[in-house]
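Just so it is clear, none of the values below were taken in a lab; they were calculated from the coordinates. Computed from a predicted structure; not experimentally measured. Cβ atoms are built from the backbone, for glycine too; each structure is taken alone.
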Structure 1
Amino acid sequence: MERRVFRKLVSLEEALSLALSSVEPKPLGVEVVSLEEAVGRVLAEDILAPIDVPPFDRSSVDGYAVRAEDTYGAQYGSPKELKVVGKVGAGEFFDGLLSKGEAVEVSTGAPLPRGANAVVMVEHAFTKNGFVYVTRPVHPGENLAPAGSDVSRDEPVLLRGTLLDAVSVGVLAALGLKEVKVFRKPVVAVISVGDELVEPGTSLSYGRVYDVNSWTLSYLVEQCGCEALRMGIVGDSLREIEEAVLKALEVADVVLLSGGTSAGSGDLVYRALEELGELVFHGIAAKPGKPTALAVVRQKPVIALPGYPVSALAMFLLVARPLLMGYLGARHSPTLTARVRAAVRMASPMGRREFLPSILAKSGGDLLTFPIPGGSGAIASLLSADCLVMIPEDREFVEAGEELDAILPWGELRVADLIFVGEHCVGAWALLAMASKRAGFDYRAVDAGSSGGLNALRAGVADVAGICLYDKASKSYNTPEVLRRRGVSCVVYRGYQRVLGVMTAPQNPLGVSGFEDIVSRGLRIVNWRKGSFLRTLIDLELEKVAEKRGASLEDVARCVEGYGVEVSSHSEAALAVASGAADVGFGLERVAKRFGLGFIPLWLEDYDFAVAANRVKKPSVKALLEVLKSREFRSFLSQTGGFVVPDDLGSPKF
């Protein structure tokens, strides 16, 4: 089947305008629901208050109902004496008229006796022999809530199109309403497309991945106030896709597909939509989200989102959600955004609006944003993402300090109590989890490498960075000189050492003994990306071999098959060896054991914790440092394996 090319990309604004004009989403009917079912629904009528709230003048404190003029001149040393003629609790009333020189004891919420115009707080009075002595004067209206002061009868309280929340339902209850008219929930069918997808809970064969989008999109649909109908997975078959869409249209008002929307020969969704109805657009000038499409089939919208989770999330919020809110009948339904400031310089492709999953941090009066590495296919990046930062299509770079708009995908502005950025390590991630549970704080953990961690510290985003930076001059890790060159003001705390070495096939059948062996026998390797700490160590070992042979590193590298094949994670290196793509790889002992591989230890790498100098006393940071020194964490490292734990774990290095 021929490959389709995106010949015309529409802007996000054009895509939304085309979607709304081609479908014209309107409410799908009205139904009556009880207050128990009202949260998340949209009002189908204006609500006018049938009563005053409160329906009577009532006391807002515990004290004594009085005529304010009877308290004028009262002082602690010269109190005003009033006769107590009754007592009224909430739900009771005083059957009489308060006269000059009298007072009635009242509870919070009790109706105000006739004749009273103020309430003296119990703290400003004392009683003796049936009299109350007021030690502080009150003015008319003090410490009471007049009838209708909250809501006046016949006042419009909630308008048609209001999305009801807990407070709205509380207001309805205060008005005495037991049920309310709302618009019918749109039913949204959610379908994932792709031969590679399998349901969570089933076995995962090589080359397959678990379906993510049908679960996340269904939740987002429900969060909008619609009813999600998850219809599972459809394979990459034109007939299967068409049948699934038609079946969904029989029971749903909107169909939401994800995956199979690109222009490759195997991406069939847009072809199916062309066969079934009118394809309104296919291709948006956005990154991620370019392959998004929308069609009208049997007078209903079918929205096709990209398969990568970050892409699907962004396009759902910007294209699908406004459409769904139209069917809900909501008056105001903008996607929640915030104005943020870039913490670091960010690059972006010209001509396409980019959305970067990012964390948020407060620094002074600014809301800083720091991008999370990972790309549109990384679902875990959404786990730490507080927002999606929008970079305009006419910008190739955004400089640190510039203001940008950011989408808040979770419907709220959230900033974690502790932000950790740095080299990924199971030890550091376990430390964060332990400290969070013990001290009850929220945290964000971003895998951005050692350099990324220091950049986040310098920018004022990170509280703590996990670092393992090798200094060739001193042949040691995380030295003051290295950090000084990076311009970071921090305190470094002693971490642990990770065991690194050569990964081989199980039981090392080739008898690999070291780098001399690898070079002389022409074994296939898988290398690490340039600039990484392991690439530095590998090149240092190859330089030793080159020195013995009187050759250069470049000469030796040309003799090593796979020197130019680069990986960026320990699991990737282990997988290359386990699959037979390489004879040897390089990485952590712990990862090699997890894959059942042979392992030859060569290096010990220091993994330390750099804390921003001005945040050492921050409560969440103090809690983290306490756990770092704890017996519990030391035990975890020992039991996990692949770590060397020093006696001074958690103590300041410099």
Structure 2
Amino acid sequence: MAEKNLLKYEELKAQVNFHNYRYHVLDAPVISDLEYDRLLNELKRIEADHPDWVTSDSPTQRAGAKPADRFEKIRHPRAILSLANAFGADDARAWFERVRKLDDRVETARFVVEPKIDGLSVVLHYRDGLFVQGATRGDGEIGEDITSNLRTVRAIPLRIPVQTTDKPSSMVNRPPSYLVVRGEAFIPNKEFEELNRRLEEAGEKTYLNPRNTAAGSLRQLDPQLTASRPLTLLVYQIVYSESGEVPTSQWEILEYLKALGFPVTDVAKRFSDLESAIAYTETWNKGRDKLPYEADGMVIKIDDLNLAADLGFVGKDPRGAIAFKFPAREVTTTLNDIGVAVGRTGVLTPYAVLEPVEIGGVVVERATLHNFDFIAEKDIRVGDRVLVKRAGEVIPYIIGPVVDARSGKERAYKPPSKCPACGQAVEHFEGEVAWYCVNAACPAQLVRNIEHFVSRGAMDIVGLGTKIVEKLIETEKIKDAADIYTLTREDILEAVTKKERKTKAEPPGKNADNLLSAIEASKRRPLNRLIAALGIHGVGEVMAGDLSRAFGNLSALSKASAEELQQIEGLGPNIAESIVDWFAQPANQNVVKKLKAAGVDPKVQLSDVGKQSGKLSGLTFVVTGTLPTLTREGVKELIENNGGKVTDSVSKKTSYLVLGENPGSKADKARALGVKILDESGLRKLINS
């Protein structure tokens, strides 16, 4: 029986690794995220019952290591070399002539062209097909051991060959007993922009560029921090092998690595002569923005690896390859001014107003300055000569000032004290990077505020989509969230277009009537939902529930002092200050007044809270999965109405996990920590006991 279970475990492990490969390497998943989560959760369950079965190639071990105190040094089995550069076709031809004179076989050689990715070079070691060690390039001879961090990169196979749908060759079936490969780790441009967008909305420090972010992420001492970054890689070289046969041409090496399950570039091509290779390289010089990652050139390699090895080296540069560099995308220009944009969440972001300059064929007049701390750290001044970079499709950004070019007329910059969009005072909380506009009626963030106000976790007004909201704001029918409750049928009919109708045949009048009904129904939402809907910085659904139980109505909350607010468990000085400042804004006071006038003024009977809280008082709950009869919002209200607290993450302080169908990883963590688990029926019994 044990042998059968172990076999099932191995099969399940192979399945999860295969689906990781399909998703992270081929970008072609064959199952849904839900199905994948089920497989992974089943694997975790088996490993929890049989910890002695767990091996380092299990998908569950990708981020399991403890933070390191420092990085150990690793000597590479062979030197990890750099490349000489060619700045144009003439330089590439000159390289060819030099190596042709050394060996006349070069005359008939074929060439492989690959992208030169601007990332972090990494070296991966496999013994008997198992990933055992990973390192940075370092100085080419000795690198840093970052094995635990590299395990978190899901594009890296933990065991080779990876099970694929293709029929591998006999060579792939028997990979060398010891194989060392080299690749380039990077963060794709789109993922980098999305990462910075999330950080900016959260008021956290954004990153300068994908290359430095990737390098810094892999050199974190804590692998869990690395795991939170959208890292991937492409592999392109076999550094060393033992007890096994590997191809002797670069083109076949790429095919071989792909067959083993490594991610390789789909941009590489092989050519029978140098001129064709140069022509292909130059097409990417013009089309580099189509690449999903930063690349500073293409690499032209002699395909015959034996010939390339025989050509030897010049210093640390192999003669068998040349890096054909793209024109630089870094220029200097004058910083004429610093502007400030207001994001949808109220975050103020500075940007550079530049003397127009051409970078890579594009005229640039504006560039990002990241945040106000960045301006201060780099001592960037209005009037400075600044270095600007544009990479791929990423927005141009300022690297820093050219200090030696200063004339003394440059002006130091101070962050604004008022929002440039609405003129209201802005806030900056100690310990945070972002500055905020807290005016709920600020025109720059009004669309986003309305979207949040009507969302499912807030006032839940079905049918009030973004397009309708934008139209209503454009026609000035909505100037703040409270104006939703003054909308007429005619206002909505004017805003509803064919795109907003559920069916082509459905008349716009029905849409308007449905929306008016939804708006009316939202007036009956409980106080905690209204507080959450207001969009106060730092106040989410859990905190909104705490505030509703503590104060009972919006009027009492609006008059609370920071000291009173901090009496609530888990509410610190920054959030207290944020709440006080929100209600101190005249525009926000007007919103509250208009809501009350429209009949949106829910109350909690504080005397009843005490009666209800006797059942679940002092207990903390986490909910995961789909429950039989309760929605996620419904179970939260049930728990909170009976005095309990609902949080998002499982910890030792969690009293109960409420478990439904198709749960996530929270269930595994709860079991590991010994947290008590209830289903919906058990929760109701606990309340009614």
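At a glance:
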read-out: Identity of the structure behind 18.0 (criterion: mean count of other Cβ atoms within 10 Å over residues 459-466, calculated), options 1, 2; value: 2
read-out: FRET efficiency 1/(1 + (r/R0)^6) of positions 43 and 355 (r between Cβ atoms, R0 = 41 Å, to 0.05) from the coordinates reads 0.10; which among 1, 2; value: 2
read-out: Identity of the structure behind -10500 (criterion: helix-only ellipticity at 222 nm (-39500 (n - 2.57) for each DSSP H run of 4 or more, over all residues; to 500), calculated), options 1, 2; value: 2
